[in-house]
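Structures for review follow.
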Structure 1
Amino acid sequence: MPAGDDRMRVWNCTTEAYQLWDLVPDGRGHYHMVTRRDGRCLAGYAQGPSGWATWLSICDPSFSNVDQLWYVDPATQSGPARIANLFGRVLEPDRGWNGAHESPVVTSDNQGLPTQKWTLKNIR
């Protein structure tokens with residue numbers, strides 16, 4: 001991710017720190033998604049319209065900022081899974097970019113599409 005650009009984008013996988021995320025549970029079934037690059041959280045306007053952008057922001061330690069809370073559904077599966085906000089919108093590369101390198105990651109209405117599922121890997 002280029003310096004100064006806090007919007008989330010799809011990148012070719014290199015396992016650099018900006019591509020690695022830790023799921024930090026809130027104890028109620030939600031997670032903060034924290035980048036290993038600088039410890040900020042993935043955020044997206046939870047009640048915004050479909051197609052709303054996502055970005056990085058300072059993590060709310062009280063877990064009360066709904067824009068930073070995500071479900072990983074189901075969190076225990078090894079295959080692709082949806083990542084959804086508290087209002088059911090899921091993370092997806094912007095369809096206008098056709099999944100191309102550097103596509104913005106947005107929140108979309110959940111339609112169960114393959115583009116709305118993400119593969120999580122345990123990298124230490």
Structure 2
Amino acid sequence: MSPDHKFPARLRIKSQKQIDLLIAESSSLFAHPLILKYHISKLPEEAETSPQLAISVPKRLFKKAHDRNLIKRRIREVYRNCWKEYIPESSNSQVLLLLVLIGKIIPEYSELEKAIHQLLKKLGKLNVQ
């Protein structure tokens with residue numbers, strides 16, 4: 001697998017503090033079957049930052065781990081392919097994103113693709129610079 005087809009660690013939220021901040025102080029956007037929670041904070045100096053992502057698929061809706069993992073893989077793949085179109089990578093702001101699935105059936109790739117494109121387009125219009 002070439003490096004171009006991986007979801008790099010710099011795009012993942014790994015810190016519990018960041019997750020807590022995202023949950024406590026976030027704004028939301030909606031496009032069925034996903035909710036996008038986001039938090040944008042300014043950094044003191046010009047730094048190379050990439051938007052970081054966390055994905056949540058509720059265990060209450062999808063009891064089997066292989067179903068949750070399939071959905072998360074699909075969401076990661078769609079996001080990996082399209083985030084650069086809408087969110088600039090180098091800026092002096094830190095962008096934290098949380099994608100939460102709210103549908104009750106396993107969504108198709110095309111459905112997730114449409115929803116994520118809509119959400120990122122809305123986020124881009126909010127002048128995430």
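If Rg/Rh (Cα atoms, Kirkwood Rh) is calculated from each of 1, 2, which structure is the one that comes out at 0.95? Walk me through the numbers before you get to the answer.
On the way: 1: 0.92; 2: 0.95.
Source structure: 2.
Assuming 0.55 is FRET efficiency 1/(1 + (r/R0)^6) of positions 36 and 52 (r between Cβ atoms, R0 = 25 Å, to 0.05) as calculated from a single structure, say which of 1, 2 it is. Working shown, then result.
Numbers: 1: 0.55; 2: 1.00.
Structure of origin is 1.
Comparing relative contact order in percent (Cα under 8 Å, 6 or more apart) across 1, 2, which structure shows the greatest value? Mind showing how you got there, number by number?
Working: 1: 25; 2: 35.
Max of relative contact order in percent (Cα under 8 Å, 6 or more apart): 2.
Just checking, which of 1, 2 has the largest value of distance in nm of label points 7 Å out along Cα→Cβ at positions 44 and 84?
Looking at the calculated values, the largest one is 2.
To which of 1, 2 does the computed value 0 (helix-only ellipticity at 222 nm (-39500 (n - 2.57) for each DSSP H run of 4 or more, over all residues; to 500)) belong?
Answer by label: 1.
Only the coordinates and a few stated rules stand behind these numbers; no lab work does. No experiment lies behind these values; they were computed from the predicted model shown. Cβ atoms are built from the backbone, for glycine too; each structure is taken alone.
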